Structures are given as structure tokens and as C-alpha cells.
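I've put the structures underneath this note.
Just so you know, all these numbers are worked out from the coordinates, no wet-lab data involved. Note that the structure is predicted; figures quoted are calculated from it, not measured. Cβ atoms are built from the backbone, for glycine too; each structure is taken alone.
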Structure P
Amino acid sequence: MLPSALNDVIDALGRLPGVGSRTAERYAYFLLKSDAKISENIASALSALHDGVKSCPVTFAIMDASEDVSPLYSDPARDKGTVLVVEEPLDIYAIEQTKAYHGTYHVLGGAISPMDGITAEQLHIRELIDRVANDSVTEIIIATNPSVEGESTAVLLDKLLREKYPDLQITRLARGLPLGVSLEYADQITLTSALNNRTKI
């Protein structure tokens, strides 16, 4: 029914996470009826993506391909003694937007998930353990996602790190009720976490 070139774009866009068939159709039609330069700019940016971005060999954060290590690691203003551990590279930028953290990062590359075939050996756990000695790390902040997989990964990290570095301070991002949410709308896991992590007024 539709021209094959348009169908190809719809199929390609539909492969993106969170983009259903109807959304892909709207995006494709928008590009078709818009100035051709918009499509050209998108195509040019996509074609340069893989050559222009690489993973930091120390932190595994994403960075410009022209850099040797991530600026979030090489910056002398950063405290290498504190390492915040996240699952994916984009998690770093959520933390950075707060402007409240001044240490370095370590990207695991996912979370342990037997259902998806992801084991501890596939994550950057060994490199994290080595960094503790190499960078004289005094605190590890575990910031894995509040999911079953994230919690399992956090427990394993805590165990492995304590076995090798018993004096290392290992902390976890606080869990609990977000500002502006009524108790009646909070799920049981969030409420349990809020109770366990309660603080003095």
C-alpha cells in the first residue's frame, strides 16, 4: 500500500526502543513531508555515530573517539577516591545533571540477568575491583537500578568488594518516596525501602 522507500523508513524506526508501529509511521511521514535537509542531517549524524563515539578504557563511559579517557575521569577536579557505579553509560548523565557529585564513575554494562543470559563475567566487575587498588579508592557508591536485576548485581558487588577490600566504604543510593508523591500512590517496594531508609528529622 505504501511506497517501499517509506516502508523501509517505518521498519527502521520501528526497531527503536519505545517506538511502536504507529509512532514509526508518524515519524516517517513527518520526515517525508519536511525539508529534505532534516532527513539528510539525521542520516549524516547516524552515519558518524559509531566512528565518533567509543567507550572509555577505564570507566567504560561513552566519550568522543578522539579522547584517550573520559573527561569525567581525567579532570583533575574529580575525586578519584570515590567511584559511583552505574549499569549503563547514560545513567551517568542523570547524575551529572544534579551537579551534586564530584567523584568518578564506573559503568558495569548492564545488570546480572539469568533470564537474558547476562552473567557477572559479562559485566565490568573485575575492572572495578582492580580500580580500587589502582586509584586508591576509599568509597564505592552503588547506583544500580531499583529492579530485581539491579539489586542482585548490587549484592554481588558488595560481596566481591568486601572480600578483597574489607576496609572499603561501600554505600548505596538511598531508596524511598520521591518528593510530591502521596503514600496512597506508592508501591510496596518503594514504601518498604522508604521505611528501611528512614532518617531523623
Structure Q
Amino acid sequence: MTIDRARFDTGLTYEAYKAQMTRNRDRLDENERRVELSKEDLAAFRALPRPVNVLVLAEDWCGDVVANLPVLGRLANDSGKLEVRIFLRDQNDDIMQRYLNKGQFKSIPVFVFFDVDFRELGHWIERPAAVTEVRAKRRKQIFAAHPEFGSPDAPVDQLAEDVRVRLQGELAKMRDETAKFANAEVVRELREIATRVAA
């Protein structure tokens, strides 16, 4: 299975993807508003010699999609150099199978960068490793500070409702507090891939 212009064009634009979302649209919009792009990063994307095609695998229930797709959306909109098409993961398993995380997990979002002739420049999956590390460390701190949350490895659905709500609140606050760092890491990694078109 190869990705060519015909297949790419069957994907949803970023705006069309947002319009068909049935969950988390408000969170995605809020994340999009909060994305801060530096002049240097924006200049690097605007300086690309040719447009870059970006194929995305996504679903609206996924927290990493809600967090990271808006970063790509803003880069595309503000630079004018990225043509984005979004494919729903669960309806495009042939594409998903090519970009499994660690060769086995259907992690999303997946961003695949192609030049104008649909030669792959590189791909990006889920979230930056640095973000996973920072959030894992913060998560451990939250559990250490709140013994009522139990073990970080225990299933959350075994907690009492009020405790689960407090835990979810703490985790949401942690994600908010680390969002600026996370977005900057996403931009850095995407810039690394996209600028290969200039090589």
C-alpha cells in the first residue's frame, strides 16, 4: 500500500476533521488557542522551499490527538506550507499497520510527512519522549502526595467516585501545567522532520 496524491486527497482537512468531531471539540479548540509558536519556528516552516504533505491518523477520543493535533493545525495555518489531511484511525487500518508504535501499538496521533512527490520525509507518533518522561515524574509526585489515590499502577475505575474525580482533576491540572513545554517539544520534533524537504 502506497500513499499517493489520490489517497492523500481522500483525507479530511483540519477544519473538516474538527467539524465531524463528536467528543472533545472544546478541549481541542482550547489547546489550539494556547499554542504559542516562536518567530524562529514559524520562520523555519515558512522558509520550506516546497509545501509538505502531512498525513494524520487520529480519533477524537484520544487525549494525545486532542493535545497534539492543534499544534500541527496551527503550524499548517500560520506557515501556509503544510497541507494536512486527516484519516480516522479505525477506518484506515491499512495505513495504521505501517506506522505502529514500537511495531505493535496503534498509538495516535501519527503524522507522516511527504514531499510533493509523496516520498516520505519521516513520521511522528503519539507524543515526544521528553513529555512522557516529565508527565510520568509529575504523576508519581501526585500519587505520593495523595495516598488516597492508591497505587499509580492500580486501575482508576476501582477508586471511589469522589476520589477518582479528584485524581482526574489533579492529572488535568498537571497536563495544563506541562502544556507549554509539551507544545514546544512537539514543534521542535515536527520542525526536524519537515525541514528535511530542504535537504
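Could you tell me which structure in P, Q was used to calculate distance in nm of label points 7 Å out along Cα→Cβ at positions 6 and 134 as 4.4? It was calculated from structure Q.
Quick check: 26 is what I get for relative contact order in percent (Cα under 8 Å, 6 or more apart), calculated from one of P, Q. Which structure matches? Value 26 for relative contact order in percent (Cα under 8 Å, 6 or more apart) corresponds to Q out of P, Q. If helix-only ellipticity at 222 nm (-39500 (n - 2.57) for each DSSP H run of 4 or more, over all residues; to 500) comes out at -16000 when worked out from the coordinates, which of P, Q was used? Among P, Q, the structure yielding -16000 for helix-only ellipticity at 222 nm (-39500 (n - 2.57) for each DSSP H run of 4 or more, over all residues; to 500) is Q.
With distance in nm of label points 7 Å out along Cα→Cβ at positions 46 and 190 derived from the coordinates and found to be 3.6, which of P, Q does the value describe? This figure was derived from P.
Which one of P, Q has log10 I(q)/I(0) by the Debye sum over Cα atoms at q = 0.08, 0.10, 0.16, 0.17 Å⁻¹, as calculated from the coordinates, equal to -0.29, -0.45, -1.06, -1.17? The correct label is Q.
So distance in nm of label points 7 Å out along Cα→Cβ at positions 22 and 166, computed for just one structure, reads 6.1; which one of P, Q is that? Traced to structure P. Which structure, out of P, Q, was semi-axes √(5λ) of the Cα gyration tensor in Å, for residues 78-181 alone derived from, given a value of 20, 19, 13? Working through the options, I get structure P. State the single structure among P, Q that was used to calculate distance in nm of label points 7 Å out along Cα→Cβ at positions 14 and 150, giving 4.0. Corresponding structure: Q.
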